[in-house]
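Right after this note come the structures.
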Structure P
Amino acid sequence: MTKFDVDQRSSYERVYECVNDALDSGNIGIENIDVIFVSNAEAESNGERQKHIGPMMSSMFQKKMPIVTVPAGCGGGGTALWNAIHYQKNNKENNILVIGFEKLVANLSERATDEMLMGGERVYEQNEGVIFPAQNALVAQQYMMKYNATEDDLALVALKNHDNAFLNPKARFTDIEIAGSGLSTSNLASFEREDMTSWDSTVTAGKIAYKEAGIKPKDIDIAEVHDAFTPVELISYEDLGFTGKGKGKDLIREGYTNLSGKLPVNTSGGLKAKGHPISATGVSQIYELVLQLRGQAGKRQVDNVKICLAHNIGGAGSTASVHILKKVV
């Protein structure tokens with residue numbers, strides 16, 4: 001993982017840096033990689049004037065092999081990992097490399113924002129001003145009205161994650177078992193859903209991952225959830241089965257998901273505080289959990305971590321992936 005910041009280097013220089021780190025820590029070389037899955041939006045506003053990511057990766061690594069690009073908006077990293085896991089199961093490959101990268105700040109904010117808005121429903125919602133911030137504001141409003149949550153509860157989520165992000169330096173990867181992997185999609189338009197305060201893509205992906213891993217939500221030691229907008233973290237507590245409907249606010253009020261709590265969530269700082277570079281986000285969540293499982297998370301380290309969950313969303317709940325990681329005994 002590279003630092004999520006403003007960097008004048010090209011995307012490929014940064015990809016080269018983190019891939020070398022991953023290969024070094026795994027004690028393997030690029031010649032041992034059989035397939036690469038890459039998540040990137042190939043946005044025209046990134047200032048690099050370069051699409052067709054696969055051949056570019058082939059040139060950079062000087063190796064001919066299948067290189068598959070997986071675009072899924074903000075959920076691209078988790079979706080790429082899900083594809084890699086299922087490709088490996090079906091094709092018996094030994095080593096698969098998963099990369100998520102994006103260059104967001106190379107152009108005007110208006111152009112970058114317009115690129116991101118293409119991940120939402122444009123005709124009925126966006127023409128009426130229902131863009132991602134507005135969608136999530138409506139989710140927050142509905143949640144507060146239905147379950148008596150307050151703005152202070154949302155502030156506690158943001159405070160927790162910013163505190164964790166302050167402690168987040170860069171470190172390395174290793175061998176960890178991915179015990180469960182779930183992926184689900186839902187309606188593009190949020191108004192088509194039965195309940196705005198529950199995202200069924202998360203619920204379904206979570207159930208698949210739990211079943212595959214042979215565990216229940218109560219077995220999770222720590223989690224990285226997709227808090228691109230703060231209220232999403234509260235409803236994710238519920239959709240992932242950590243608590244009942246309307247009780248997510250109680251977890252944050254009680255400090256249950258704080259770094260020192262019983263179920264620490266977003267030890268990395270989460271998306272809003274750590275950074276959310278779209279396609280790289282889902283892979284960065286896996287990175288944080290591996291550090292925690294190896295006891296290498298520094299001041300953010302949680303004691304006795306054995307089972308972790310990563311939750312990545314594309315759009316306003318349109319795509320969701322859930323992965324369960326376990327320490328190899």
Structure Q
Amino acid sequence: MNYRQPQTLVSVISSALGIGEQYFKAKWSNANSFTGWSLDDRNPQIIEKLMPFFGWVYQDYFRVQTDGWEHIPKTGKVLLIGSHNGGLAAPDTVMMTYDWFRQFGTDRLAYALMEPKIWQVLPGLARLATQVGAIQPHPDMVRAALDRDAAVLIYPGGALDVFRPHKERNKIYFHGHQGFIKLALQKEVPIIPFISHGAHSTLIVLADIYPQLQQLHKLGMPWLWGFDPGVFPIYLGLPWVVGIGPLPNIPLPIKLHTRVCQAIVFERYGESASRDRQYVARCYRQVCQQMQQELDRLVEEEEGSGFKLCCL
């Protein structure tokens with residue numbers, strides 16, 4: 001089914017109430033359900049219920065501008081690689097997910113890898129996200145999804161990327177994580193990059209003090225609730241004004257520009273290519289360099305045009 005439902009105030013309010021209802025259903029569902037380990041938990045009917053509310057967020061809150069969707073084939077498997085932004089709210093991810101359903105409908109198979117700790121800390125949100133297409137970040141899950149000719153979205157930088165300092169907002173920040181390259185080579189699938197401008201200004205990350213806390217933990221300081229967060233940012237944003245730790249946040253209504261880039265195709269594919277460490281590293285550098293070039297171009301378009309307008 002292609003999403004063409006018109007948005008009205010009634011439909012947006014109804015969708016918002018439906019999100020609350022689905023959230024609490026997911027929160028109080030069996031702990032062994034919607035764990036992200038099954039591709040069959042994705043539910044197009046749930047997605048349809050969420051669309052009007054996120055359509056309002058898309059059009060009126062973030063005022064999203066988007067382009068490049070012609071680079072994604074209408075059918076077949078594809079590996080989407082994104083640069084992550086904006087804290088736990090990750091507004092660029094949410095808006096690109098909305099755009100995916102707007103472009104290709106809710107029935108086309110699409111999955112996104114999600115941080116496993118979300119199932120531990122925010123189980124209601126995680127179980128609801130599972131019904132939209134979130135899965136565990138395990139290579140076997142990605143291979144199984146690609147075997148179904150699905151699209152799979154991966155943010156290789158993970159939590160370190162999504163909470164990187166604001167001064168690094170225009171940098172590709174993958175931390176040497178090369179697993180997605182091996183998967184692309186094994187499954188012989190091109191990589192299509194997702195980038196955005198504005199999302200990392202919906203909160204202002206001042207610093208990540210996790211390395212310092214990790215040292216204190218080694219000296220005997222316990223983690224709060226026995227949970228190692230892996231990242232511990234200090235940021236400015238809503239609703240906390242000053243947020244400490246990977247807390248959920250309400251993103252500021254910053255205008256977003258999202259872009260789908262041209263596919264990256266490597267020279268050779270196959271199992272042997274995926275086991276060639278030097279070749280994998282070279283492919284990884286190619287992806288990072290091309291994505292950085294595309295991001296630099298997008299930043300220049302947005303910030304350069306803004307500067308010119310201010311000077312007129």
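Where a number appears in this text, it was derived from the coordinates with a stated rule and is not lab data. Computed from a predicted structure; not experimentally measured. Cβ atoms are built from the backbone, for glycine too; each structure is taken alone.
Work out which structure the value 16.0 belongs to, where mean count of other Cβ atoms within 10 Å over residues 34-41 was derived from one of P, Q.
It must be structure Q, since only it matches.
Any idea which of P, Q comes out highest on distance in nm of label points 7 Å out along Cα→Cβ at positions 202 and 226?
By distance in nm of label points 7 Å out along Cα→Cβ at positions 202 and 226, the leading structure of P, Q is Q.
Cα extents along the principal axes in Å computed as 57, 50, 37: which structure among P, Q?
Of the structures listed, the value fits P.
For distance in nm of label points 7 Å out along Cα→Cβ at positions 234 and 282, the calculated result is 4.4, so let me know which of P, Q that is.
Source structure for this number: Q.
Can you say which of P, Q returns 17.0 when mean count of other Cβ atoms within 10 Å over residues 58-65 is computed?
The correct label is Q.
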